[in-house]
1. Of the structures labelled 1, 2, one was used to calculate Cα extents along the principal axes in Å, giving 79, 61, 49. Name it.
2. Match the computed value 26.9 of mean count of other Cβ atoms within 10 Å over residues 167-174 to one of the structures 1, 2, and report its label.
3. Given 20 as the derived value for relative contact order in percent (Cα under 8 Å, 6 or more apart), which of the supplied structures 1, 2 does it correspond to?
4. Quick check for you: by distance in nm of label points 7 Å out along Cα→Cβ at positions 55 and 383, which of 1, 2 is greatest?
5. Determine which structure produced the value -1500 for helix-only ellipticity at 222 nm (-39500 (n - 2.57) for each DSSP H run of 4 or more, over all residues; to 500), calculated from the coordinates; the candidates are 1, 2.
6. Which one of 1, 2 has distance in nm of label points 7 Å out along Cα→Cβ at positions 135 and 151, as calculated from the coordinates, equal to 2.8?
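Each reported figure results from applying straightforward, stated rules to the coordinates on display, with no laboratory input. On a predicted model such as this, the values are computed, not experimentally measured, just so you know. Cβ atoms are built from the backbone, for glycine too; each structure is taken alone.
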Structure 1
Amino acid sequence: MRAQGGQTNAKEDTVLLLLASVTDDVSQYNIDLTSSGSGGYESTSARGAQTGEREIYVRWTATKTEASAALAYHGNTGITDYTWLVATDGSGYLCCYQNASAVWQSAATVDADDYSIAWSMRDNPQTTGASDAKISEVCVYDHTTAGIWEIAQFTHAAPTTNASWNLSVSGIWDGAALVNTPTNATAKVRVSTAYHPNVEFFEDWLAARTAYAGDQTPIAEPVGPLPISSGLGDMGQFAGRHPWGYAAAHAEAVRRRCWAPLVNAVYGDAQELVVTPAPTQWAVLGPGSSKYYMMLSYLKWTAVPRGATHAWVRVHVVSYVTSGASVPIGVRIYAMNRPPAKHKIGPVQAPSLEVYHATATLDADHGSAAGTGAWLSLGWVRLPRFRQALGGWTDTVHLALAYDIDPAAASANDAAERLIIDAWHVRPDFRQGVGVLEL
């Protein structure tokens, strides 16, 4: 798993991303499926229980008119009710199912081709009642023939669900084994909690456009100053584009040296952090995380200098246990364009949340709260500045430190762990070839 924003097609709304393996989750959740045969399952899957906005993406190579092949599933082990199911029916037609019935069936049976299937669902703005509460789009692309195999839009009732139902890939988990398995295992799967239109499906999985390179030319020191013999300094000569151009080039070359740290804080009475955050009103889970808690005491709202794309982050920590063996700790920096729970900012609708993070871990016992501690480098994090034109908000970023006691659940001594974050340093910079320079 890479930091959010570093793994292609792992988005803010992604809850499961299987690429190279049908069990290895490379989304920001990093919760792998249990392997079974050529597929995998999660026996109790709340993340699959999506009844609002939702996207299911599957890539699969079929055999000719393959029947009763379940590609991705969320439902009960009795296979009598399900939130969603992408599968072929008994005749080999590709279908999308919910509530134990089909809501869409392809016009033709599958062939021995390589397919990408995207099923996206959202609320129907023109609903007339429960029977058409949702609207879905299905787009199927045939990689073998390099063309759209079928595209459809349809309305249907809202699905029912249960967070204790299982999620499975390359078959349906019946509590003992995967059944209705396809001949070829499902190659890729993404489950999302947001509606993704077909344009996004093409961009993500078929033909991504080349990103705009932007102005990333290195700013070099000019060769100079010019000698006296140039006459530039003579009376009446400091005029025209050449001398002013030299002054502008020099100012451009040194401007980054004038950037001050976004955060450069030291706390003489830093709070001892424990496995259960306290006070609870000061803690909230980081966006997309079920483990890392952001603390109000480590929240900063700051302006980002124009041209800065990233920040280098390090924290000073003291980690110790009251008894027993040392416990690993994780520290994370979140960079957000706005507070994660905001819906409106002043009179305007809040923009979509853009968030990146960087994480580092440490397993050490510094003895006590008075221990020397250690500097922990979190590394680079991208800075998603607030881009709307709104006084006081434009070109600002929210930075928040988060922590997790025993992030890999490898210790039985979590209750004895004490973590103190007594300093942090966030330095803005421009990363050549990584971010886009904005002036």
Structure 2
Amino acid sequence: METKASAISANAMMFDGEFFEAAALARKFAGDGGRIATMADVVQARRLAEHDELIWQRPIITSSSEYFGLSKFGTPIIIVAHGNGPLSDLEDVFISYCVSRGGQPKNGLISQAEFLRLESGAFGPVEVVPLAAVWQRKHPFQATLTPEQAMEDPLVRARLGDIGDYYIARHRAISLEWAESKYLGSRGHECMLVNRDPNRQSYLSKEPDGNVASAHLLGVSDLVQYDHGHWDDDIRHTCLVSALSCYEWGDEGWVVGYRGGHMLRPHPGPGIVRDKFASVWQRLLKSGPPPLPNSSPVRALVRIGDLLFTRHETSDSGPDGGEPEYPVSKAEYLESGTFNFPMIDGDYRNPKIDHKVIRANTPPWANAFRVASAHPVWKGDDPSHHVVTVEFHRIEVGSRMRVPPMARMKEDFDLLLSLEV
């Protein structure tokens, strides 16, 4: 019998982080003949997946794209392209979002000439939706849609692609199962989809100027419990919904590299190292380099569950951050100390901890320390500094085998694929 693990699709892998970094890894995984997954690819994978699988539980930025401008007849239209068009290449995405805006990352733009080429089919098949058709719904980008409304919405259908009806049916089933599990029943809890336009460049704020057209990649959110009301009544209700949206610079989301074939359940990618570290860390170990001649004998530590590791020196310095490196075979807690570290630009959420200061004040009988906690201190209404608690230890590192840096493991696709077995 096929298990969920064995059904993981080796021809697709998910990547998170800063968009262009994640997208570059996804493109590298996809290789020649592959691509970053389009909205249609994601719709197909979600249609076949259970609601608790990663493909439903993560917001995803796709290689499908959407453009808003004036048609050859001078009327406002929206054009949707699935994997083709002016944003089909990562370099073109960067140019559209950043270079075309004078180097200031904002929402994407293309020229009117490119927009008209897109409308004419020069880049391949596209869906053209007149803005007037979108306006048929009273609040097209604020309302939460029922399955029936979603199937009637021309922009929803264009965004979801050819098998959108199957996706809507699957989403409806998941949403109703969720409502039943919460003892809400199906009546009044059928809303399931939100259709969004760009926050910073709304399609409804003003008509295109005929010189440039807006250009955005399309994204789809994870499943979210959403309490909301409607414009035509004052009754609020809670539903399980997802949102179709336009990627705006700085938005977070996952990117899927797709090699082709049938995309069933994409591999979780580098996230598997974080999620399954306790059970897979020994399979990650590689022979490590000898210590640098001038490296400090006082090692920074990171605890992951019940496991203790030295941490990679270039990784995050905070109490919850840091990448594990050498496994600690023996550790003896000695004592604790506190340090005050100034805040940078008033950022009280992300403490800036100077390991050099801690090392300079480490007791001579300790050879390691662990940042246990960091708490902000306020003076009146202004953040002042962080009080950092540090534990000092005497440790032994048993071997030269270490966990490689995450930057290296992210590109070791064979290793990542092997961890799912």
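1. On the way: 1: 91, 64, 42; 2: 79, 61, 49.
Derived from 2, not from the others.
2. 1
3. 2
4. Numbers: 1: 2.9; 2: 4.0.
Largest one: structure 2.
5. Corresponding structure: 1.
6. 2
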